[in-house]
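Visitor: Presented below are the structures under discussion, each in the form of structure tokens.
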Structure I
Amino acid sequence: MNLIRQRAKDNFPTVLLSILGIMQALALEILWSKIQEIDYLFDFSMVSVIAWGQIVATFLVVVIVWVIYSSSAMRLRWVPSTIDSVFPFLVGLLEFTVIENIDPYNPSIWLMLIALVFVSMYWVSHSIMRSARRDPDNTFFFKGVLPAKLSDFRKESTIVITLALTSCYFLLSSNNSELILFIPIFAVNVLLLFELYRAEIYWARSTAEEKP
């Protein structure tokens, strides 16, 4: 038995969640500072509704990233690669950028960054699953589950492409009505809530007692 390999598997979840916890705490602090900077949030207007929609969606991003990482670390064991240690920093940097680009008047950059958030979530989740599948300790988890194929990511690809195209639309257009600005923000919140619900379904399946 390779002792270093075993130590890496045993210690990495703690290291990963410690790093991620720091990044998520910083993201929430930056988000709170951003909320305090926006002076029209409590105005009775559609602009404030759009701004709150972006804030809620950004908060959901922070929560979902934590759920994906923490649930994976608790369910699975795998030998970490260098990129596994780098991912939390890259995701944290992306979260900080999303927060700084909250702008209800021009959401194009924010929407493009949200598209990148979805890409990172799918990439991280798939990367962890691929590493975990190669480890014998997770055989019980992958029993009867076929490896993911490119065709299995059609829905995810559609979401990312739609967000990217919507971002391009707002980048190239001008004088959009507040209703048109609100629709994609609302859609992003729905998609993020769905991702949180899907994570809960996966977690429930993973922790369910096996039938005798």
Structure II
Amino acid sequence: MTEIIQKDRLIEQVIEKHRSFLETFNTEFSELDGKLNSFKQQSDALKKQMETTVSRIEVLNEKYHLLFYQAKKQREDIYNEIIEKMRVARSENLQDAVRSGSRVEDHEKRLQNSKNIDDEERMIVELKKQFYDIESAARKAGLIITFKGIIDKLNEANMAHKELLSLQSKPEENNAASREQDKQIGEIEQRHGWLKHRLDSHNDALAYWEKQKGGINVA
């Protein structure tokens, strides 16, 4: 009888030990579980933001170059038509328009090769002046034209370029942040996995010893 009671007490102590471990590990496991889920959600959100940023950069880059190309093509169509009409009319201001057109072509070439937003804005201002001179020469020849649509495209291209430049450093910044998050997630997952293994082990042990306790006959 004494042996059974001593064995029962020993099993109780073992059971208590496993329950104590389970309580300690469960507390940390729950905290880490919440932290891990939060980090993974942040990581997913950051990766989506990275994809959105890369996509936006591609769109802006294409838009920026396309608008400059469209502005140049539209300008050439208007300019060639007005010069031809001024030639036919033997306009006295033909050479003024031709000189302004030559300056426009020069600024357009520099604009297409520009990587500096301030230089780009200065060239757009210069283009506006030359457009005004061509419009003035055309009016003196009795012709009404406007380069407003072209100016609008140039301004829109400039805005797209500004946004593009503001985003160019974002992919690397996001990649660095993502790598740091992945590192933190890896560290948490390592501890999280170890705790889960320990919890499973203690739960199995607890179930075993509770079964053993239940099998002891103290009658």
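Bear in mind these aren't lab numbers, they're just calculated from the coordinates by the rules spelled out. Just so it is clear, the model here is predicted, and its values are computed rather than measured. Cβ atoms are built from the backbone, for glycine too; each structure is taken alone.
Visitor: For mean count of other Cβ atoms within 10 Å over residues 39-46, find whichever of I, II sits highest and give me its label.
Guide: II
Visitor: With FRET efficiency 1/(1 + (r/R0)^6) of positions 31 and 111 (r between Cβ atoms, R0 = 30 Å, to 0.05) computed per structure, which member of I, II shows the largest figure? Write down the numbers at each step before the final one.
Guide: Details: I: 0.95; II: 0.00.
Structure I gives the largest value of FRET efficiency 1/(1 + (r/R0)^6) of positions 31 and 111 (r between Cβ atoms, R0 = 30 Å, to 0.05) among I, II.
Visitor: Here's another thing I want to ask about it. Of structures I, II, which gives -27000 when helix-only ellipticity at 222 nm (-39500 (n - 2.57) for each DSSP H run of 4 or more, over all residues; to 500) is computed from the coordinates?
Guide: Corresponding structure: I.
Visitor: One of I, II was used to compute P(r) over Cα pairs in 5 Å bins from 0, in percent, and the result was 1, 6, 14, 17, 18, 15, 11, 8, 5, 3, 2, 1, 0, 0. Which label is that?
Guide: I
Visitor: I've got another one for you. With relative contact order in percent (Cα under 8 Å, 6 or more apart) computed per structure, which member of I, II shows the largest figure? Intermediate values should be presented prior to the final figure.
Guide: On the way: I: 29; II: 42.
Structure II comes out on top.
Visitor: Shifting gears a bit: Work out the source of 13.9 here, i.e. which of I, II gives that when mean count of other Cβ atoms within 10 Å over residues 55-62 is computed.
Guide: Matching structure: II.
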